[in-house]
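Just below sit the structures, each encoded as structure tokens.
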Structure I
Amino acid sequence: MLTITTPSRLHLALIDMNASIGRVDGSIGLSLDEPVIKISARRSDIIEITGKSEHIERIEKSARALLPVGEGIQISIEKDFPSHIGLGSGTQAALAAGMAVNKLYDLGLSITEVAVKVGRGGTSGIGVAAFENGGFILDGGHKFSEKKAFLPSAASKLPPAPVLLRKDFPDWDIVVAVPEQKGASKMNEVNIFQKVCPVPLHEVEKLSHVILMQLLPSLVEEDIITFGKSINAIQELSFKKREVELQPHSKELMQDLRIGGAYGAGMSSFGPTVYAFGDDARNLRKVAKEFLGGKGQVFITKARSKGMKIEI
């Protein structure tokens, strides 16, 4: 019997959805302490997935992708969180199942190899890197000559992007607000990529400037005010701007959080999850709860500077 507990993640931005100099994608993201996916697993003669979870089918499919011929596995889903809300549950669930098979059957695969087999990380490398090591992550995207199209991770078969930077995140409170809406998924997500890409090069250049000369230095210097400014700027640029336009409710929530004292507020992935940084996290939580009117979920967490946890 083994138990695997994964982080969740904030996906801050896709960097280059223009691809004019030969690479596409590229991402920045951040691992979170909460929420988590937790599964327990043991060898079996059959394949059995139990637990009240929308991830049962995904976990079974991922386990089957690695199981040796004729072998089985019993997996109990003990904790999870919803899909398509911007916190990366699909990747974490798939990797947890794949890693359970990998460990129980001594397959000796790396996390990247597991990710390839379960079909995750083909656009953003943040989820896979969060699973492996946690922290703040910057990845370098993919060669456009290999990817050949603008596609979300679920529709891309490429290996996870290379991690260019992984850094422990400061001990800042992070307010996370999850409205009841859902983000884009499946063919809707594919259609959005095809409709809005390539984004104008000047926006990619501006976003890259903000990341390189504002966000990353403020992270190293633990300057929460400037870091917040960079998060605000990112919401108005490139592919992230298009994601935010699809979630007007989340956009209004970000504005309320800034008025309420947040140095920075952003939307994770396609949303609807909104996150905020500020000195008074409790007040920001109150602002978000009042905005949501008792619907959705609001909580305070921290960045997670380690990856998944395996207990045997």
Structure II
Amino acid sequence: MSDEFRAGFVSFVGRPNVGKSTLTNALVGEKIAITSPKPQTTRRAIRGVVHREDGQLIIVDTPGIHRPRTLLGERLNALVEATLGDVDVIGFCVPANEKLGPGDRFINERLNDFPRAKKVAILTKVDRASSTEIIEQLTLLGTLREWDAVVPISSVTSEQLDVLSDVLLGLMPPSPPLYEAETTTDESEDDRIAELIREAALEGVRDELPHSLAATVDDREEREDGLLELYASLYVERDSQKGIIIGKGGSRLREVGERARHGIEALLGRRVYLSLRVKVLKEWQRDPKALGKLGF
């Protein structure tokens, strides 16, 4: 192998809904991280692997940096800190179509806590902005710090994704491959299924509910006709939330199950029967034992 092969870790940071998970999926070329307009959709450090002839990019998709209000929030922040302390490059994501705000400046200041990592500014969602807005944002980004690179991109139209991939790989250390050629994530199948269920449940729910939602895969059974039976649970914190998820006569839960099943069948490439139950785990975001049960 030549010395030119490079491999390393990059993590994208930014306030909620700037397109971090969408960017991860676009670079990897398949759905690794769930996406939703709701804040704090990502709850684990999910690794996606980008394979190229000249190297490997391992993208660690983390929860957004935020001011925590619960034990879950504190644990998510600790996870982000641990991740950012280990990566080779941090990509700071800012949308082209929104003004730089206090949240962006807060995160930019926090980047000083991770001196080892190289810093790249990524201007996302350029497909939604005018050329004037893009130039203004690039100028503002330039005033925040001395970046190792600044790249405007669109994950939706794939604009400049190849450029970003080149830039990130160029900042990685020379290294042999860190993952097998066929590996695109180190997430377990059950974890990916649980995330697809949570993504389906997040669609259209009220603002206070997303933080209270968690999903687990409890059991799986192979049927003789080739159908995979999956038994899964959605957890909420209060009885009133259970009613919201289930909906009138179970209508909303059926929609969630149908959406999730389509995503799971696409992931597994096979037919699936999904049995979904909604359970109340009181104030689980603040309860260490409950957080442990749910894998946090």
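Computed from the coordinates by the stated procedures, all read-outs in this text should not be read as laboratory data. Please read all numbers here as calculations on a predicted model, not as lab measurements. Cβ atoms are built from the backbone, for glycine too; each structure is taken alone.
Per-structure values
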quantity: Per distance in nm of label points 7 Å out along Cα→Cβ at positions 47 and 191, the highest-valued of structures I, II; calculated: I
quantity: Parent structure of the calculated result 1.9, given that distance in nm of label points 7 Å out along Cα→Cβ at positions 31 and 231 is the read-out and I, II the choices; calculated: I
quantity: Among I, II, structure where P(r) over Cα pairs in 10 Å bins from 0, in percent, for residues 95-142 alone as derived comes to 24, 50, 23, 3; calculated: II
quantity: Origin of the value 18, where relative contact order in percent (Cα under 8 Å, 6 or more apart) was derived from one of I, II; calculated: II
quantity: Origin of the value 4.2, where distance in nm of label points 7 Å out along Cα→Cβ at positions 71 and 199 was derived from one of I, II; calculated: I
